[in-house]
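Below are structures written as structure tokens.
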Structure I
Amino acid sequence: MIRPRTLRVDYGKTANAVCVVGSALHLGLNRSAPPNSTFFSVKCTPNVQYSIVPPTQVTSHLSPIALDGKSVLLISMTSASQHENDSKLTVRYYGENQEVLSNAILHLTALEISLDVDADRDGVVEKDNPNKGSWKWGPNGHGAVLLVNCDSERRYAKQLDTEVDYISKLSDLRDMSEMVLRTRGPAKLPHGYKLTMHISQGDAESVRVYTPRSQSIGSILSGVSGGFTRVLSSQVLSGQVPYLGGVAETNFYVEGLRFPDKDFDGLITINLSLLEPICKGLPETPIFTDSVVFRVAPWIMTPNTLRPVEVFVCSTSDNYGFLKGMKSLVARSGYKLNICHEYMNRGDRWMQDELEFGYIEAPHHRFPVVLDSPRDGKLLDFPYNELLGPDFGYVTRVALRKDVSSLDSFGNLEVSPPVTVNGKEYPLGRIIIGVAFPTTTNGRNMTKVVQDFLWAQKVQQPIALFSDWLVVGHVDEFMTFVPAPDRKGFRLLLASPDAGYKLFRGLQKSGHGQAKLFEGMYVRPFLQFPPPSMCKPIHLLKGRSDQEQITVDEILEDEAFQAENNYVQSCIDWNRDVLKRELGLEDGDIIDLPILFKLHEDVDQEFRAVAFYPDMVNMIVLGQSLGIPKPFGPKVNGHCALEAEMCSLMEGLGLTCTFIDDFASYHRLLGEVHCGSNVRREGFDFKWWDLDL
């Protein structure tokens with residue numbers, strides 16, 4: 001029962017009161033007693049219940065009861081009234097000799113009031129769930145879910161639905177959460193009483209509430225924006241709502257406006273109060289409040305192990321070969337390919353770096369949401385102009401340009417498959433970002449506004465890796481995940497110079513030391529490898545240019561080059577240990593890929609690494625099909641030894657390898673297949689609110 005409301009009644013007078021079924025009235029008997037009162041008795045109509053505190057022995061409801069200074073009457077109603085003041089309670093006071101001194105009479109009107117939401121998360125708004133006013137995580141938890149209305153129902157007039165304060169189409173209601181006010185009682189409220197809905201100033205920027213102007217469907221369909229009234233918003237913290245009389249339901253639609261973030265925990269409380277008039281000219285007093293709690297649905301990333309839906313790539317003047325390979329791979333895999341043409345990409349080919357796909361979900365609805373990175377290259381308009389639409393949402397975080405670095409591109413944002421770590425389950429996986437080494441004072445980091453956003457989502461607790469050792473600085477340059485039929489259901493793939501040297505030494509021992517990397521490959525001279533503005537090489541093998549052929553023997557003889565790769569291996573090993581610890585992995589869950597790197601000195605005189613040949617770990621994963629950068633490794637018996645090794649490692653997992661030539665159009669610009677593509681995937685079957693946090 002809700003905490004009792006104190007009620008004042010005077011002897012010799014008749015008072016009127018409204019009591020909400022399920023609540024109680026607290027009547028101090030001594031306060032309403034005439035002087036010299038020693039005893040009292042209580043009489044009431046059948047719809048009224050009462051109890052006396054402290055408890056007393058009562059032989060009959062009319063028998064006088066000794067009155068002391070602490071006597072309290074708790075009054076409640078069993079059902080709603082059909083008419084105003086149709087119930088009555090009388091307190092009779094007696095003197096020392098049990099003579100009648102006076103009566104205090106109370107006329108009562110009972111109302112049933114319940115503000116209801118889908119607190120049990122089954123897609124249906126149930127009646128008066130006892131847990132609707134709080135949030136609890138887990139499969140046995142409770143609390144309603146609210147979506148951020150971050151899509152756009154206006155297909156040809158691009159604007160986020162959160163940016164307009166009206167409902168433009170009925171389809172927009174699916175992006176909101178239903179809330180129902182259920183009432184039962186007389187045809188109208190007693191004079192001066194009213195119902196009001198209200199939110200706190202702190203929640204006002206995060207939510208809006210609408211109600212149909214008429215509760216008839218025909219009225220709603222007759223005009224969309226004109227068919228709804230905005231009840232609550234950032235400008236309106238409190239609004240009166242109608243009492244319809246009898247047995248009635250009033251529908252409301254709750255719209256989320258922003259995602260959880262550093263300054264917003266995602267919880268929103270909406271209150272409904274019954275106000276009682278005091279006298280004309282004075283404000284009403286709330287005598288009953290019902291509250292519901294929503295949690296805003298988090299943005300959820302999707303790992304490589306989830307089923308692809310569609311693939312995105314850019315078309316540029318120089319990537320015909322890459323595009324041809326991607327078209328063939330996607331067609332064989334059976335997924336949809338979306339090509340962003342030059343009029344939109346303006347020469348920016350890095351589809352992975354500009355955006356990250358995810359989704360949001362409530363029990364009644366789910367839709368994809370693209371997270372737009374703050375890198376803002378020439379692809380900056382693509383996520384908003386081309387992806388935002390009905391049931392396709394958009395979110396971004398804006399950072400000061402001085403704070404944005406290469407690490408804010410979303411090749412530096414990945415997510416693991418589901419894992420269990422020391423008994424703690426992460427059924428939605430864990431987000432992975434790259435940052436500067438902990439002891440570095442002047443390293444690059446992912447901007448704080450993006451990191452704050454990712455941490456605030458709660459359901460995919462992030463892991464920070466050390467990626468600043470790379471020229472570009474993205475985690476996808478040295479790691480990825482692929483599905484597997486055994487163990488944890490996936491493998492972590494790590495770039496490994498050690499594995500590369502082991503492979504090349506094996507080739508040398510087998511008599512293939514003169515086999516050449518890049519043999520037979522024509523590469524159009526490309527001065528920007530790496531871009532001079534970023535770095536310059538500190539070591540070129542035997543003075544060769546970057547595209548010249550080189551033998552296995554020459555690689556193995558170069559001690560300076562091996563020293564560079566030993567440094568790279570130490571950086572990767574540091575990350576390997578973090579990933580093992582934070583993802584609960586064992587060595588059997590990790591596959592090392594033979595990839596060599598070389599160091600360059602950047603404009604800040606820092607030594608950072610790039611892949612020496614196309615970086616095979618930087619791949620696209622489409623179910624059981626892998627699109628891998630063609631490495632142009634040394635050929636043995638007419639076959640590339642690096643490709644053969646990759647196929648051997650992957651085909652044991654039931655995965656098919658397709659090698660795509662991205663050397664000229666991506667690798668020489670410090671990116672690979674993964675950097676130049678992006679995949680939207682289906683969401684998890686697991687419901688995020690069932691997490692045991």
Structure II
Amino acid sequence: MRVELPPERLNFVNRDEEQDRALRAVTGWRSRSRPPVLGLRAPTGLGKTELAVRIARNLCDRFSFTDVLSVDLDDFRVGGAVDPGDVLSRLLTSLDVASDRVEHQFAARCAQYRRRTSDAKLILLLDNVRYASDVVPLLPASGDSVVIVTSHGPLHEFEAGAVVDLPLLPLDERAATELLELIVQDRRLAADPEAVRAVVRLCDGLPAALHVAGQLVRAQRMRPLSRLLAEFQAELDEKGVSEVEHLWDTAYAELSRPAALLYRLLPHHPGETFTLHSATALSGLGAEDCQDALEELNRAGLLDLRLLSLTEAGQMRLLGPLRAHALRRSRRETTDDEVAEAQTRLLRWFVRQAQLADRFAAGRRLTVVDLLDPVPGVPDAPLEDPKATEDERVRAQRAERAAHWLDEERHVLFACSRLAHARGMDTEVVALSEPMWTHALDHPHQSEAMKVFRRAVDSAVRHAGNASWLVRTRCQLARQLWESEELDEAQVQIDRAMAAVDLLGHSDQERKLAASAVEHRGMLKGARGDWSAALADFAGSRDMHRAIGNTYGVLLQTYRMGEASAKADDLETARDLLSEAHAGFVAQERERLIGRSAFLLAGVLHRLGRTGEARELYEGALGRADRRRAGFDLARVHDALAELDTAEGHLSAAEAHRTTARTLRRRDGLV
């Protein structure tokens with residue numbers, strides 16, 4: 001038996017599902033003249049060749065194959081192309097055809113290969129395949145044979161069903177930790193699990209990177225793992241993953257100019273993830289050219305487009321070691337001015353998208369930065385204005401989609417805020433704080449959101465020429481502070497906001513802003529438990545809104561007054577005020593405030609003994625909070641329903657609601 005396989009790697013974990021699928025595919029194959037083709041695909045560094053070798057050996061152990069042949073097509077690649085005739089010559093030689101007996105013409109050589117393999121029971125491993133056209137002439141003419149193909153991406157040229165697709169994802173944290181432990185076999189890992197997790201995160205699920213980390217740990221027997229962490233980070237950043245660095249360099253060298261440009265710029269994208277639209281903004285390529293570049297990076301094994309399907313926003317990312325490789329190429333070939341231009345373009349695009357998502361999710365409201373102009377050549381994110389349709393169901397779906405966009409892109413928006421502030425782009429920093437305010441209302445107590453609002457205040461102060469910015473940003477920060485029980489610092493921000501109110505002019509916008517500042521002052525008084533003083537501020541703010549004909553502002557303060565009345569145990573007044581506000585929010589289609597006013601009104605009705613009406617309102621609020629993915633609102637509605645069920649004797653239902661509320665709070669870090 002001829003076996004042209006390298007020795008198996010000693011340390012190997014996971015991939016059991018892929019091996020089982022391969023075995024089932026071979027066992028169930030029924031064709032007499034065509035072999036099954038097992039396609040292992042993944043970016044370079046995820047261990048697809050190693051897995052292919054392991055599958056080949058496992059098949060040898062189970063079935064009576066006569067030969068196992070292995071060919072790396074990269075060894076035959078010239079200028080990016082493979083001549084299948086050269087590969088056929090190599091295979092025929094392995095099948096005991098003398099080199100001087102190999103047919104000269106390609107068609108004759110193909111026929112010779114088919115005759116030689118028509119009764120064969122062989123395994124053929126084809127490594128580093130790029131195109132199906134490279135594989136088809138090499139298929140043995142026997143259904144008793146098996147072909148294992150490794151590639152960076154899917155081989156779309158194969159007809160449907162011709163390949164058993166076995167995609168490899170990065171190792172999850174558990175499997176990656178297990179592999180590192182097998183490689184190192186050192187007590188230091190058990191003694192410092194936090195450092196182990198940090199190493200695993202740096203490797204980002206790439207077995208090749210884990211082997212580099214393991215070698216470093218084994219070579220430094222005396223140092224604690226925490227001390228080696230910085231050294232490993234520097235190794236990845238400066239030298240890369242030794243096993244695959246030359247492969248990544250080769251793949252990069254073969255990229256077209258647009259794809260190479262995009263690859264060099266992607267590590268400068270704020271946040272870990274990007275989308276087609278944000279990559280287009282970053283690169284300055286047109287949308288179609290950017291699509292082509294992303295596809296090219298996927299085929300080259302420098303990007304994994306399979307992650308596209310995991311999020312609604314179509315987010316992608318470079319695996320950590322690949323991101324470091326792209327950054328090394330960027331440092332060599334991209335100027336600081338090119339990076340600055342790309343990031344500025346991207347930041348302005350993201351600000352505009354966040355402004356649109358905010359408007360679509362929360363409705364038009366008071367803002368202190370106008371909507372930014374479109375970025376030339378870059379389409380907006382696929383969000384639609386709910387107001388552009390008369391269909392209520394479609395309007396709700398569009399608003400929900402916009403809220404989801406803010407949620408999915410929040411980490412990128414946080415990073416955009418950091419980058420814009422560092423680049424002195426004060427308008428963009430303040431503008432970003434407004435949609436993040438909408439997000440924070442549904443997802444409170446996020447430390448990154450607090451930093452967004454602190455940076456916005458800093459930018460407003462640094463800019464120094466816009467009183468509206470000072471009022472707005474200080475009020476936003478104050479609310480985050482008192483919700484985190486930092487009441488004294490919140491008071492400082494409110495006092496400074498009220499001082500800036502004196503600098504405002506007399507336009508309707510500035511008068512709305514002044515009324516908003518009074519509202520926030522009242523909310524802080526409520527947070528301190530002084531609800532009678534809060535009620536006075538809300539009433540004063542409502543009068544200010546009425547004076548300029550701002551219906552929404554009047555409704556919002558009516559809602560606040562209803563909340564204050566409920567806290568002061570004036571339930572009849574609270575019911576009337578909250579009923580009025582709730583009806584107004586429904587008429588204006590203010591999704592969040594419909595749910596929140598329903599929640600408060602339900603609580604008042606429950607206390608008044610009108611439990612049937614209360615339950616109906618709670619359930620409506622629950623549905624709206626669920627559509628917005630608002631964990632804070634969801635948890636408190638479940639708590640309220642648990643209280644209602646307990647009062648009515650439905651104890652199992654009450655416990656189910658409490659369990660759900662606890663789960664939501666743990667998930668969102670609200671415990």
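Where a number appears in this text, it was derived from the coordinates with a stated rule and is not lab data. What you see is a predicted model, and the numbers here were worked out from it, not measured in a lab. Cβ atoms are built from the backbone, for glycine too; each structure is taken alone.
As an exercise: Cα Rg over 2.2 N^0.38 Å, calculated from one structure in I, II, equals 1.20. Which structure is it? Walk me through the numbers on the way to the answer.
Details: I: 1.31; II: 1.20.
The structure behind it is II.
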The highest value of mean count of other Cβ atoms within 10 Å over residues 275-282 among the shown structures I, II is in II
State the single structure among I, II that was used to calculate helix-only ellipticity at 222 nm (-39500 (n - 2.57) for each DSSP H run of 4 or more, over all residues; to 500), giving -4000.
-> I
Work out the source of 1, 6, 12, 15, 16, 14, 12, 9, 7, 4, 2, 1, 0, 0, 0 here, i.e. which of I, II gives that when P(r) over Cα pairs in 5 Å bins from 0, in percent, for residues 187-434 alone is computed.
-> II
Out of I, II, choose the structure whose coordinates give relative contact order in percent (Cα under 8 Å, 6 or more apart) equal to 8 when calculated.
-> II
For structures I, II, which has the highest computed value of mean count of other Cβ atoms within 10 Å over residues 235-242?
-> II
